[in-house]
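Several structures are given next for inspection.
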Structure P
Amino acid sequence: MGVPYSGGSEAGHPVIDKAQCIACGVCAEVCPPGVLTMQDGRLVADDDHGIGCIACAHCMMVCPTEAITVKGRQLERAAMVPVPSHEWNASPDQLESLMVSRRSVRRFTPDEVPRQILDRVIDAAATAPMGIPPWDVGIVAFHGRERVRELAQDTAKVYRRLLLMMDNAVARGVMRVTKNRLMRERMESFLLPLGRQIVAAHKSGGDLVLYDAPAALMFHTSPFADSSGASIACTYAMLAAEAAGLGTAMIGCAGPALARRKPLLAKYGLPAGNVPGIILILGYPAVHFHRAIRRPFASVSYYGGTP
């Protein structure tokens, strides 16, 4: 029995080719759950140790002689690829330049995003850390403005339904009794005004949900995944898109609204039980920013002081 995921609950199973193994022990050193150990100079696999093999494939990736094959949890040896040459890695200055120059873009040129670029962004996002493999984060890709507009219109209609229920004196009276002060303030100062703007724009033919973007990626999670996985994968996609010359913005208002409408989740092909999270809109930016900005965290402290 392994850690459950949407495809089952089997553990991975490391298979050791004893003829190829040189007993260097590196795989045992990097095995997170401790399934691989060195005993009396030999490499031993104990499938029942701790949480079992999670098929992270670290052992396969560090083995100098390809003596280990991990089976199960959707892992295939074909997934192994050569490590790119270090000379292709971004320098710290290059990476910081990309991050500092990134802006949330909500105005796009009429140009469409080529499918091959969108596919490459998705491939890059799949390299994000996933907690316990395999991925329980999925993506619904919307390629082309018409498909993105359909998603934006469906979202606006959900907000219209929500406003009919929440944007009245009776609902606000109930909220004053049942919700804490911070939740009431968030509803009254942000969520309700945002909903009104989205609905008003939709009525006049505008889009304040996905900003008429030419492409969008909806990240969704299974019941076995941490919701933060969608945001982590989305962040990788955002940086990959920026490196490809696209402008992006993370949209947080659509997923929670869509989650309330199971027929919409089925329409867009989400597996049963999966929850939509962050959405990334992508396109070629129509506005050029002449300056960047650095915003500090709310707080940064070093425990125990600095040396």
Structure Q
Amino acid sequence: MNREGAPFSAPRDERATRPGRAGQRSGRGSFRSREWIPEWLKSPFYAIYNQRLRAKVAAGTAPRHIAVILDGNRRYARRNGLAGAEEAYAIGTTKVEDMLRWCDQFDIPVVTVWILSLDNLARDTEDVAGLLRVVEERLPRLRQAQAGLKRPRQIRAVGRMEALPPSLRQAAQQVEAETAGNGTAVLNIAMGYGGREEIVDAVRRLLVQESRAGRTPEELAQRITPQDIADHLYFSATPEPELIIRTSGEIRLSGFMLWESVYSEYYFCDVLWPSFREIDFLRALRSFQERHRRYGQ
């Protein structure tokens, strides 16, 4: 996804969003900035704050679709002295399970996570190989986790699946088939995904469809609309994301859902993905609820 490698965060302790973003609290007067305060003393305050924040968010309107760029795994591994990034990726996949439970509390029907980009696959490194192994091993666990949710989700793999190893493609297809009857709630797992490539693939599919219908390129040029392209995107079956979250402090989309994010709200936080907590998730929802959405008007 970025120079750090795969996108699958311990917070720099609890720093919230950076300047210019909703929810910012920083400086010497911030409780969170005082790293000398021991965890045993912080915990009761965080528990109370977490409970109050959860109640406040529950009183508002939750987004229908949350998309998350799971960033910061390699940095987490380095900062925590792990033997390699693969262990951080495993922690990151467990964090996805946690987030699905948090989304379940607020009846959020669609969740999309970006775990592997096409740029990642272009790197022939052990980190990428480790991530591929973790994803393949953890997909069945994600399927099993749906049984404990109020709204079990269909799991869909999106991206250029042909770019993935055959065993991972097979594991993704099996999980898709096994969760196909799970109702209307959805978990999209973007792997082998690139935003530009998604648009290119959509245009290609549209051209093939129109060619089979007997239309010439000139005729297509006269009648094509944005909706025609949208209907052929990887995510055409789900509503566009209302909230996009990126962890690890990077303030960019890196090509994530370029077409679908035109009216999305963004939330960037410094927390590295493996350390993303419910309180971080609740802050993102609160920030979303406090915004006035104008949809370009």
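Values quoted throughout were computed directly from the atomic coordinates according to the rules given, and no laboratory measurement underlies them. Given the structure is predicted, the values throughout are model-derived calculations rather than measurements. Cβ atoms are built from the backbone, for glycine too; each structure is taken alone.
Compute FRET efficiency 1/(1 + (r/R0)^6) of positions 114 and 266 (r between Cβ atoms, R0 = 25 Å, to 0.05) for each of P, Q and report the one that scores greatest.
Q
One of P, Q was used to compute distance in nm of label points 7 Å out along Cα→Cβ at positions 66 and 90, and the answer was 3.2. Which one was it?
Considering all the candidates, the number was obtained from P.
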Exercise. Which of P, Q yields 152 for volume of the Cα convex hull per residue in Å³, as computed?
Worked result: Q
Seminar exercise, completed: If helix-only ellipticity at 222 nm (-39500 (n - 2.57) for each DSSP H run of 4 or more, over all residues; to 500) is calculated for P, Q, the one returning -10500 is structure P
Exercise. Given that Cα Rg over 2.2 N^0.38 Å, for residues 170-225 alone, derived from a single structure, equals 1.57, which label among P, Q identifies that structure?
Worked result: P
